[in-house]
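Once you scroll down, you'll see the structures, which are given as structure tokens.
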Structure P
Amino acid sequence: MVVASDLKKILIVEDHPLARRGIAALLQEQGDLTVCAEAENIAGAIKAIEATDPDMAIVDLVLQDCSGLDLVRRLRARKPDLPVLVLSMHDEAFYAERALRAGAMGYVAKTEDGDIILRAVREVLAGRMYVNPALAGRMLSDLIGGTGGSPVHKLTDREFEVFELLGQGLQTRQIADRLHISVGTVDAHREHIKKKLDIPSAQKLLVFAVQWSQTSRGG
């Protein structure tokens, strides 16, 4: 029997209540894991870290008040030794590498079976990185071959966040507020994105971003 002091404490950061409950139920079924706190935004996540000192955080990639990538960076800055697993519905091919660069220890799709999600949790808790094995193979091939796949891979992490939010229909001011940057900085990122993707106008960039967003989400 595992005593309470030996339980691994996990923080869940997810802005959809149903998804939060599902993840929590899966973890609580395990004899050695416990959900120490749940949060739906960055403020709640920071507060939970200070109050509960979790052994691990599971973070959704899209939150109401910031991007999951930004949250991963902030969590790691607040508690550098905190392992973070990103759990998301987004296309692994585009998001996993960026999540790992931001400081996450693993990335797993919400569509995976519970056993796979638990395997990812345990790997990350043990200090090992986790991504889908097939994805790991593709990432290694890209690294060795020097290929980047989609032109979207050319974007920096911040440019990618701006591009993603454009695809979600956010206006310049909304993007600035979400990413905590100035409107001028958003405009500058948009110009860099246009150049890197070889898109001549802001309107065509918006159309491409929306189409890309729908495709990457499987919709």
Structure Q
Amino acid sequence: MRLLFLILLFIPLCAQGILEEAIAEAYTNFYAKYPLKVQAVQVSLASGSPAVLEQILKQTKKTQDLNLQWRTPQFLSQEGLLNLSLQNKSVWVKYKIKASIQVYKSKTMLRKDQNLDQSNTYQVSIPFTRFFAMPIDSSYINNSSARSFLAANTLLSIDKIGAQILVYKHEIFHATLKEGAISLETSLQALENGVLNQVIQALNVQSKKVVQVKITGFLKGEVL
């Protein structure tokens, strides 16, 4: 009886290698833009038979053969549960990874609608534990703005970030006015902030006429 108990404990430990590799590979691929570096993965049998787990892993020649079913929210945490199945039998495995990840933080206080750039953000490596929302990657720098006031050294995540402001309220910008085959360019004053493809109100300073303008680029628009 004691020998059987030792065997049941031993089997999962021997079979963990390819499962650990599959978990590390999944997290590394998911966070490829950051990047994330996995130092270790711990796995343990949460429920089910060690013999079933051994059977599953014996039939696994490469990590893709496990066909692990991941949900995006799982990758926000360093630990979770995975289901492995074989015919009509299945086991649940608990895992926990030890890793570090490159994230962006605010270098200075950010005002609402302030655009993110290299001067007000910085990249830093932190231990990966848990995120409540996905952190931003490098593609957001020079391409987004703060949704609200953010204190210095705030970890920047997608829930805190909005589209880049291309025209700020009260700024003078150039807009194209098309009349048939004729295209004219005029200067207007924005009456509100504008992001790409947004329609905003703008003032013709000379005529005092308010017009609708579609934002097409940095300090550029098209009169509708």
Structure R
Amino acid sequence: MSEPVRIALVGATGLVGRTLLETAVGQPEVQVVAIARREMKLPPGGRMEMVLADPANWNEVLDVLRPTTLICALGTTWKQAGKDEAAFRAVDQDLVLATARAALNAGAERMVAVSSAGADPQSKNFYLKVKGEVERELQSLKFKRLDILRPGLLKGPRERDMRIGEGLARIASPLVDPFLNGPRRRYRSIEATTVAEAALQLSMRRAAGKFIHDNDGIIRAARDWANRTS
């Protein structure tokens, strides 16, 4: 059996990060080390590690871990950022890019980044504009392989900070999704489990290049993960 892919995960306390840790339990192909600012409960049965550190020291942690792949599920909400643009950028842009550069300097060859449907540096929507700017910066880095995931509305149990609009959108998504066709398919809701499975699958792919995956691509990658573990 080949050596497992050593993955450093940041954003482990969020919906996608927590789901990814649960998905990785019992999977010998991957070895996940979560880097976080605050303590969290690891899923039962998981042979994985967690390193608690201030983000200012994540570069030192990555130097020690020397992961093959960085999976970044970092992100905050407008509410968590106090509706402050600088505070939002501090996490969703500055911390994401600093962590990516630190992983690259530590020898990581691949990165999987969770972004958002509609990410565009020219967008008039502040959230989507920042996501697009981050994607552009990530693509300028020298990873051998970069996978950017652009999921639609994420479905799954959140621990906190459910936004009212987001909650209503989740309730409405089963009715709205069937009408989102053509280019708008990318905005359909998607399970966090599907995104997590796709991220793990893509973390093991070795073909060089830069790849962007909308909902359909995420679903295909998740199916590949299910097929290899079935």
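At-a-glance table
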| read-out | value |
| --- | --- |
| Parent structure of the calculated result 25, 21, 18, given that semi-axes √(5λ) of the Cα gyration tensor in Å is the read-out and P, Q, R the choices | R |
| helix-only ellipticity at 222 nm (-39500 (n - 2.57) for each DSSP H run of 4 or more, over all residues; to 500) derived as -11500 - corresponding label from P, Q, R | R |
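Since every read-out is calculated from the coordinates, none of them should be taken as a lab result. Computed from a prediction, not measured in an experiment: that's the story for all the values here.
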